[in-house]
Every structure is written in structure tokens, then in C-alpha cells.
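Read-outs throughout are calculated quantities, based only on the coordinates presented, and are distinct from any laboratory measurement. Note that the coordinates shown come from a computational prediction; the quantities given were computed from them, not determined experimentally. Cβ atoms are built from the backbone, for glycine too; each structure is taken alone.
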Structure P
Amino acid sequence: MKIQYLKNQEINRLRYDNALKRSFNANIFAYSWYLDQVCEDWDLLVEGDYETVCPIPLSRKMGIVRVKHPAMAPFLGVFSSKHLPAEKVEDILHKIPFRNVAITLNHLNRLPKYNRKRTVNVPVLDLITPYKKIMERYSEQARDSLSKNDGTFVMRSIRTDEYMFFRRSQKKKGVMEEMQLTRIMNYAIRYKSAGIYATYSSHNELIAAVFLIKSNNRLFLFDCTQSQQGRQHHGVFRAINHLIESNSESNLTLEIPFKCEALQSMILFDHHQCLKYKKGIL
């Protein structure tokens, strides 16, 4: 089938987003509303009647156009409702009409030849099994933390502005990152595809919070933050444990696309392996 290159203004966004909904490997980072929030600009490769799509995130520096995914979109690649052999993925990527390309592919994109060292491992946890079975993946420290009746509790009631205020109070800076995160949170929560879980102390003080987006049977942990008291009580882990317990025995997968140190020693995750694709001097 013919593969077309479409500039941003030529993209039929409804058909594109519907193609992602039908695809077997889509993720939240590829949807048009999300790319609009995090990319300077983005174009698209389309096969046939939007059966297979490949978003192209663009950045410009000193007059040079580069294909490089932004920090807030850690993996993209080729998405399709049909079988994607490695040779087809490679053929589509070769049709990106720019010299300098550096992107991380989604975990279901494979290439005929690749360097195993050039991969990104994304922690994941399937929630299809009962909660007690999932708890077997918890570390001794995690189980010990849950066994203590320290008066902390988790709720899903915090607003975006409360979350960002709490985040800033923990010295998480970065003006551009903060603006992007706020826009993403507001859009996702408005359309009921996201949620914020907050952990409170026994004195009803906010000590930790996590923000997640649900898309294509996957729960993406976007951001997490906690106070010193939150660290002492493992507040981020408690919020995620609440999420896991509430969604166990469901056809969902929890994914951690951004680093979350608070969970590293608490849960034994599986990993998706995402390949890095590069050409040119990037």
C-alpha cells in the first residue's frame, strides 16, 4: 500500500485518532491532543486509509529540522490495526523524509537488525490477576509498610491546581515541564480519562500524590510527588497500591514510562523493551 507523508494541517485528526483506538499497540503519547501539547510541531506518515500511522515529532534548532520525540512523549513509532512485521516497521521508518532522526519506538515495534544495547526498558505490571497474587511481587519493605496501621489513607479527590501547588512545594521545578503537565492534566481529567490519587496523613495532611492517564487498556503513571512525611510513610506506593487493589482482575496494565524512584524498591515489575531508532548525526 502507498505511504503518504502529511503535514500537520493536512492530517484528518478524527480518522487518525480513530486509527489509534483500533490499533493493537497504541499508547497515549501518540494521540493528536497529546502531541499538540508536547511537540513544537508534528507531521504524519499514513498507509492506506489510516490503517497504519507513524507520527513524526519535529523540532527546529538553528534552522535545522530534526525528528526527535520530546521528553514528555518517551516512545512513539509505528501503530497499526494489522500485523506489523519488522521489515514493514523498518520500511515505514525509512520513509521519514528528514536526515536526522532519533526516536524510541513502542514495545511492539521490532526491527530486522538492532543493537540490543540501544533499548529502553519500561516497567509494567499486569493487573489481570487477583490482588493477593499481585502482592507476591511486593518487596518485604512494601508488605511491611502496608501492615502498619499508621492512619494514612488514599483518596481520589484532589484537583489539578492542588496537585501542582503540592508539587511545587516539594521543589519540583521546571517551568516548561510544569506548563505541559498542567495542560495535559486539565485536558485528560476533563475528558474523564485520568485520575489523581492522593495519600493523606492521620492528621488529614496531603503527603503524596500520583497522576495517571488511562488509554487503550493501559494505565500510564505520569507523575508522582511526595513530602518528607510521605517518604517516611511510602505515600506514593500507598497510592499506587490503592490503584492496584481497585483495578485488580481487570484487563489493564500499569506502565511507568517516567522514572519513579518511590516504586523501584517496592514492586517487582516486568519490563517492555522499546528500541531506539536513529539515523543521521543526532
Structure Q
Amino acid sequence: MDYARNLILGIVFSSLIAVVALRRGALSRSGVAGAVVTGTLIFGLGGWVWGALLVTFFVLSSLLSRYRSSSKVGLSEKFAKGSRRDLGQVMANGGLGALLAIAYPFLDHPALFFAFLGTMATVNADTWATELGVLDPKPPRLITTGGVVEPGTSGGISRTGTLAATAGAAVIGLIGWALWSLAGGQAYASLDGRRAPAGSALLIACVLGGLAGSLVDSLMGATVQAIYYSEQRAKETEKPVEVDGSPNRLVRGWAWLSNDWVNFLSSAVGAIVGTLVYVLMTPASV
């Protein structure tokens, strides 16, 4: 693989996409910087299949954030950030993928691709669950207690959200399978005595990895994620401070564990599950 050429192409493509996203309101200025860095590393070091999966996630998540946006206006007060992704959000969703891409030229092992699939499936599943789950007419229930909570509450899950998470993970798996096939499949053959993984393993890695990561995201949101109470709005929120700079009171969780960190850690869970699927489903050569 010509990494120097791919890195240059990665800079060009990610910059073009980031500028378009900025103009359409999908990225903030700091988000542009994060998108260029992660896009360049993932496309340049992972390859075009990795890059295409990243673009798939970004495009689909941006479109979903605008879907029935008028119905989500009241929920924005609960979320730490809006639909314009900043540097923290971009790195939370693409940072681990970029780290895996950096390792790929040195290790050159297909297990890293499965880890990347699990990462992308998790962040896509979580986005779909959030953007579509809040539209469920029935209120969500807290994952830890089963108690009814308000839509948008961290740790709240619903049938619609769970189905959306499954669909989001499966979409990454199906597109990954298609791209893997176009790349010849054997490009990801193992060097550890295993044959090239079956295409179906990619789909299973994404569905299981995405669901596991999404559920861990909800579990952390209900237990250890930093949640604050806004005296101004008399409700819980993920925002540590108000727009006017007034601090909100921490009511539960660890102060350092923001939603961005929760997203990053849950994507790591998806990566681990994706890797395990590779190990279990890729037979050793005889």
C-alpha cells in the first residue's frame, strides 16, 4: 500500500468533506480540524475501505440528526452538545478508529479491521438509537432499574431505540461486507495461520459489537457519566455549564466522564467484541 499517496488523498478528501459539512452546519470549526485529522489517518493508513466506512457513518449520522429536528428541539437542553459536532465529538466517534488505523501498517492484521468495524458499528448504532429513540411515543426506561424516565435521559432505552441501534450496526456491517468484497476479501487474509474471514463474519461482528457498545454506552450513562442539575431550567442535563456561563450542579457520576468519553469507551467495547468475533469465526488453515 502506498501510504504517502493515500495520506495525501486522505487530506484532500477529508478536507473537502469537512468544508461541506461546516457549510451545512454538521460540523463546528473545531470539528473540522478533528474530521480532517481522523479522516486523513483512517483513509491514509487503513485504506479506502476504512475511509468509506467512516464517511458512511458521518453522512448517515448527519442526516439523522436533521430528521424530524423540530420534534427534538426540547430535548437539546438535556444533551451536552447540539447537532454541530465539535472536536470532542469527532474524536469520541472517530478517535479510536484513527488509532487502529495508525497500528494497521505495523501489525497488518485483519483483526484490526474487525476492531474498526466494531468501533464504527457502535458509534453508528448509538447515533441511530439516540436520534430515532427519542421519537418513540412511549417513554424510555432506565437500563439499570427499568423505571420510566424522560426522553433524552442518559441511560434510558426504548424498543424503538434498540431496534434503531441494531439497524445502525447492521448497516455498517452490510456496507463493510460489500466494500470488503469489492476489495477482494483476501486483502484481509490473516498472517497468523487463519484463512481470510467469511464475509458474514463482518456482519455479525458489526451487529454484536454495535449492540454491545451501545448497551454499555447506556449503562455508563445511567451510572457513572457526569449528570448535572440546572437550577435555571429545573431539570437534569449533561451540560456542566449554561450558555451564560452559570455552572450546573453535579448530581451523579464522575465529573471527568463526559458524554464524549462515554462514546469513546463504548466504541472500545465494540472494537473488543468485533475482534472476538474475528477470532471465533475465522477458521485456522489446515
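Summary table
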read-out: Among P, Q, which structure scores highest (criterion: FRET efficiency 1/(1 + (r/R0)^6) of positions 127 and 199 (r between Cβ atoms, R0 = 30 Å, to 0.05)); value: P
read-out: Per distance in nm of label points 7 Å out along Cα→Cβ at positions 63 and 143, the highest-valued of structures P, Q; value: P
read-out: Of the structures P, Q, the one that -20500 was derived from, the read-out being helix-only ellipticity at 222 nm (-39500 (n - 2.57) for each DSSP H run of 4 or more, over all residues; to 500); value: Q
read-out: If mean count of other Cβ atoms within 10 Å over residues 31-38 is computed and equals 21.9, the structure in P, Q; value: Q
read-out: Label whose coordinates, when FRET efficiency 1/(1 + (r/R0)^6) of positions 39 and 271 (r between Cβ atoms, R0 = 25 Å, to 0.05) is calculated, return 0.40 (choices P, Q); value: P
